[in-house]
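K.L.:
Structures for review follow.
Only the coordinates and a few stated rules stand behind these numbers; no lab work does. Predicted model only: the values in this text are computed from it and were never measured. Cβ atoms are built from the backbone, for glycine too; each structure is taken alone.
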Structure I
Amino acid sequence: MSTRADVIIIGGGPSGVAAAVELRRQGVARVVLLEREPHLGGATRHCSHSPFGIREFGRVYLGAAYGKRLEREAGHAGVDVRLGHSVTQIGADGEIAVSSARGVETLTARRVLLATGAREMPRSARLISGDRPLGVVTTGTLQTYVAFHGLMPFRRPLIVGSELVSLSAAFTCLTHGARPVAMIESAPEPLARAPFRWFPALVGVPFHRGADIVDIRGVQRVEEVSFRRADSGVETVACDGVLLTGRFVPESALCRQSALGVDAGSGGPAIDQDGRCANPIFFAGGNVLRAVETGGWAFREGRAVGRAIARDLAHDEGASEAVPVTFDAPLKLAVPSLLRRSAHAPAFPDFQLRFTRLAQGRLSLELDGREVWHKRGDWRPERRILVPIPPAAFHAEHVHFRFREGE
């Protein structure tokens, strides 16, 4: 079987749905949205908390209700939504191999948008040693158990991580009959610094920074965990589960398996200021670009990229050669990581930067060796830093972020 579309969107989360709706609003006729799950909404469907939808829809939704609103928006816009469709391969000419209950089919499109989102890093990728009992899960798995099955997989978990999602995970536990024995973070400071000043003490859960798991023990399920603390050696706590939170990575397997590849810093596809990849047929938006932003941020990003794709289809001006955006350590990533010559307003008006660690110093932007922007500060790891893209950057041959520590 085969289908020809103007645009195929892979991923039915906030970014993919927003792009699909915007494409239809801009008059693009054949927009196909592929989602491997039985419903749209992406990770937001698993969230039993709010707020979602304030800026997009002018009201507050819980995660599941927000997902249903996205489904309604796609339906009203006339998007060809195909649920239960898993993309297995993407081709350089816009061919998409898809597996579903109908079998395997090939879809083709003039443009393809990758909106596959991000996922939390599992135990295997964290290289945590020890036994392999039941009860070691990520936040996404926990929220799936709770939201869709009414189950809590443990009663006394140890929570690993100190991001905003770690607070969401703790809140889910506390509101569904589980009391965490402790929260630990391997970094010397929590990543969500302000909330961790008061949240653990408020709910009576010990919080240990500079702590790494060294062993998980249990036969049928988790029985105890040992972790090493920088200030007091190894400590062992009795618990019945380990909840791994945060440390998100882009869901970019399709890129890795194709000629698109991934950006070494972000782990997602490299894009220009309109969300266009190195192969001009492909675009990307949302959390596949860098992990991880809010659902609202991904929605707005998807809408902007959808608008850029519609303009590209209408004018078909072709893509000029891309100039890479380079940076000094300890910067981790820059999105967009490519720039192309352009006369229109970009979908991404700002560079999005992140640091790998806490750093103090002078950050500057250089175009062809000339400094056009700078700022001094204390730069925290994994925090979004926005730098407006100057118009001259689209015509520069060398774009570089320089960092001088201690200045």
Structure II
Amino acid sequence: MFRRAWEYISSIGIHDEYDDILVKRIVLTNRFSVIAILVFLFSGINNLVLGDLFSGLLIEALVIVCLLGFYLNKIGLHRFAISFLFVVVSLAIFYFDSYSGILSGTYLYHFPLILAIAFIFDMREDKRLMLFHILLIIAFLSINVITHHELFRSNFLTDEKRSQMFMFNLIFSASAVGFFVYIMIQNNLKESYLYIQRIEERRQSEKAVKEALDEKNILISELHHRVKNNLAIISGLFSLKINDDLHEDAKNVLLESRNRVRSMALIHNRLYKSDNMTNVNFEEYAKELISEISASYPAVANSVKIDTDIKNVSININSAIPCGLILNELLTNAYKHAFRDKTNGHINVSFINDNNAIVMRVEDNGVGLPEDYKQKQSLGVTVIESLSEQLDGSFNFSNNNGTCFELRFKYN
């Protein structure tokens, strides 16, 4: 019953949308109000028992004033509520310290008050308020010291009654300090528990995300594996149709189609084997693709040397597939047409990152392009144009002691 009432009083003025820092302030303000009310209530009773009717009734009136703290919190004036309570308590201690004299020990209530200021206010946001309340306490203490506690001194109280009041004030001020220390320890333990709980929740969340990511990677890896297998089947079907009985033109069409399929299958194979499911190391891929294409043209492969200048560039699959297909078309055309009647063919392939733009350059020392290559609109050139548009890139062919192709596209 008491615990339930205590929790209810502590939560007056709290709304669901409040953050943890504001909730903590409201709870502590409400609890400080309870402590102040209890101290004033019993101090007033003590003064009435001692026969000091005026001070007893005045202190009991302060109980009603402290109840305003709950109301201020309830209407949303949280910062003002705690400042109001601290000012009221500081004024009460100042007045009754002078009224009762130094022998009464009323100044002892400054200790729990200072502790409350340090505990309730947030040093990062409330430095000025904290400084104001600390300076107010120092100012009141200084006034009483300077005036020798004579400003509001009561002639009713004797030294014997002041001594009795000292014991009462000592017990209550020490109890208030102890209560605040208890609340601080309890609050720290609660925050530690919540911190540990949040760490555990975050660990569990990270574990769930990692498991989901691992599962996603497995599914993506399996997808790449299946796509690669399907493309390998298609490539195999093309290979089955390539035989010596076919016309040379039909054989070339099947061979080129097979190489296009293989260029895509190589990318999915690299992604399947890699830990990175989105990016392809184009240097390794290009070397593998060059090897595949060279094997497709054994008659000229031994007379053609291919050099590569690829600076370990990784690109995503959306760019890798078009680039691979373009490279496949260029190398296939070079093997088929560039080195007729030549025994020292040379192809240079470069693929570099130039200020967030990818530049692919393929040069050979072959016979060069015919002047009317644009009018002929061969399938290879059409494929290159379409794939360059897919990359939002620009390309050009030129003749310079052979054929030179350059493609440039933005890569983020």
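K.L.:
Where is relative contact order in percent (Cα under 8 Å, 6 or more apart) largest, in which of I, II?
P.N.:
I
K.L.:
Here Cα Rg over 2.2 N^0.38 Å, for residues 168-391 alone was calculated and came to 1.24; which of the structures I, II was it taken from?
P.N.:
This figure was derived from I.
K.L.:
Right, another one. Ranked by Kirkwood radius over Cα pairs in Å, which of I, II sits at the highest value?
P.N.:
Looking at the calculated values, the largest one is II.
K.L.:
Looking at distance in nm of label points 7 Å out along Cα→Cβ at positions 64 and 368, point out which structure of I, II has the largest value.
P.N.:
Largest one: structure II.
K.L.:
Where does the value -6000 come from, among I, II, when helix-only ellipticity at 222 nm (-39500 (n - 2.57) for each DSSP H run of 4 or more, over all residues; to 500) is the thing being computed?
P.N.:
Going label by label, the one that fits is I.
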